[in-house]
Structure 1
Amino acid sequence: MSRHAPGRNPDNLQSSMKITGTFLDEITHDIPAQNWGPDEWEADFRAMKAAGIDTVILIRAGYRRTATFGSKVLQREMNIYPVYTDLVDLFLTLAEKYGMAFWFGTYDSGKYWINGDYRKESDINRAFCDEVFEKYGHRKAFRGWYISHEIHTYNEGMMRVYEELAGHLRGLKKLPILISPYVKGVKQFGDEAISLNHHIEEWERVFERIKGLVDVVAFQDGQVSYDELSDYLQANSELAARHGIQSWSNVESFDRDMPIKFPPISFDKLRYKMELAAQAGVDKLITFEFSHFMSPNSMYPSAHGLYKRYLEWTGTRDDHEQY
């Protein structure tokens, strides 16, 4: 398997391949809330813009009983907790101000699809996205959909959710649809991890089902060892291309190798993963997730250093950052 995509110069990757997209995660699953208000979020959008980010992706519009806005559908179906700040409106407003594309992430019940009730997960999401489109669909920055449910292998129930939800989203507003799956790799699954060949077989089946419905796939890059990563990136890029799906890489900016969940990653690891993704010929690098793990405003001081090292490597300057 080739380790270098045709036309890529691995000696000049910092000028050809930068992180230009990030997830936005404040309806958190396993990382802490930063408790930011509008001023803090605007400062972070300024930092994103300075670093070259042009795309922001809401990781999920709601999770279990928390939500990004006071959805009537989720109040009825999930009895969500009160929502005091409309984060969707805030993120759209900031994306419009700073010239970014905003991709809307769907709802994750953390319950129904996990327990095999795929019909309920799909029904809630379709009603929820109707509400979202009516409320925000006209906004200038609203440029894509993100189906937030993450899978690692073929799952018949989730194929039906993807098919139904993708078809419904296209009917609301014909925009590109993104998924960000993961690999059933050794870092997360240990002895239950699957081989590269098994991974390829599983994703041939998945892509056969979702081609023409999903436009972009951004595999997470943190579940396999660094020795395996190049082959997985190459395989994922080739798989997507065969099925007419654009390939991005979700370059995780947190570290899975540490005994705690989850500190910012070291710059050397981040750079290495970016170089491997560029060599595999992906079309775009996005990260999970700028605001917590590589922002000068993060609650983690080491993220401030990662931001500085990243700007130095890419030859970028942030006039708002104090060095």
Structure 2
Amino acid sequence: MAQKLIIDTDPGVDDAFALALAALGSDVELLGVTSVYGNVPLSATTINARRLLALCKRPDVPVAAGAARPLVHRHPNEAGYVHGADGLSGRSTTLPEPARPLDERDAVALMADLLAAADEPVTIAPIGPLTNIAALLAAHPAAAEKIERVVIMGGALGHGNSTAAAEFNVWSDPEAAHRVLTGGEAPCVLVPMDLTYRCAVDAAWLDELASSGPIGAALHALTPDYREHYRGALGWDGMVIHDAVAVAEAILPGTLHTERVPVQVECSFGPGRGATHADRRLPALRASGADPVPAAEVEVAVDTDLDALRGLLLDRLR
């Protein structure tokens, strides 16, 4: 049975890989794609998502534009320094132009309609800031009954990347992340950068993708700025495809190994803003702790078979 899926995204090079992973899968029913600000402004993430679906020959999938800024405080900056000025290493316009118009609904309305119409539970994979998801849960509380899982790329158990403490997606809108992760309204799986960094792919993997066919070559062509950034971040020639790791879990549950723990998000304006605090104490210690209102538990991805995952991603993308 095909996995019913909605992707909320801010493309982004790693988002491009993640979208293709879902759009090309015969075992995935991609119901819709929603865009959010993040790696680059909303206008760029929206056209990037539409062009990537055109690349994958998926004019059947509706795309709706979502939030252009966080729920409360303005976004401090985008990540063009990682993904290039247009989010795709300056190569967004090399992709096919979309045949399907942008959906007239906004992202929250499209998600709510798709969930209401679904005859089976739907997985949502947010791979950008969580603003649209928090707004959906707030404005349409009944929608949570149709959500099987929310598989989130975001957070960090150790150090961050945007700051010493915070990973980019959560740091972009900590208040939204706090609402989604602690509210308990829908089952959540958090795929933090601690694991996605370990899943980084090397030059040989990228070369094999490039030679696999037109779509593999087109995806590879979007990577130069991103790959250059990760040469410095990793210390070797490769890159991290964070969002594809989360979408792999969304499509194939159990791909990643998880621990069920409470997670809270730091929403102060100190140096820890946007940090994700996973309470990995034993349950007895948590129960005897001083937390006045315990956070809901979420599944936090902590491990996977790294070689098997890289092979899975390559096989599905080519």
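For which of 1, 2 does distance in nm of label points 7 Å out along Cα→Cβ at positions 39 and 239, calculated from the coordinates, equal 0.8?
2
For structures 1, 2, which has the highest computed value of Cα Rg over 2.2 N^0.38 Å, for residues 79-126 alone?
Result for Cα Rg over 2.2 N^0.38 Å, for residues 79-126 alone over 1, 2: largest is 2.
For distance in nm of label points 7 Å out along Cα→Cβ at positions 71 and 271, find whichever of 1, 2 sits highest and give me its label.
Between 1, 2, the highest calculated value is found for 1.
A value of -11000 was computed for helix-only ellipticity at 222 nm (-39500 (n - 2.57) for each DSSP H run of 4 or more, over all residues; to 500); which of 1, 2 is the source structure?
2
Using Rg/Rh (Cα atoms, Kirkwood Rh), for residues 263-302 alone for the comparison, can you identify which of 1, 2 gives the largest number?
1
No lab work stands behind these numbers, since they all come straight from the coordinates. Note that the structure is predicted; figures quoted are calculated from it, not measured. Cβ atoms are built from the backbone, for glycine too; each structure is taken alone.
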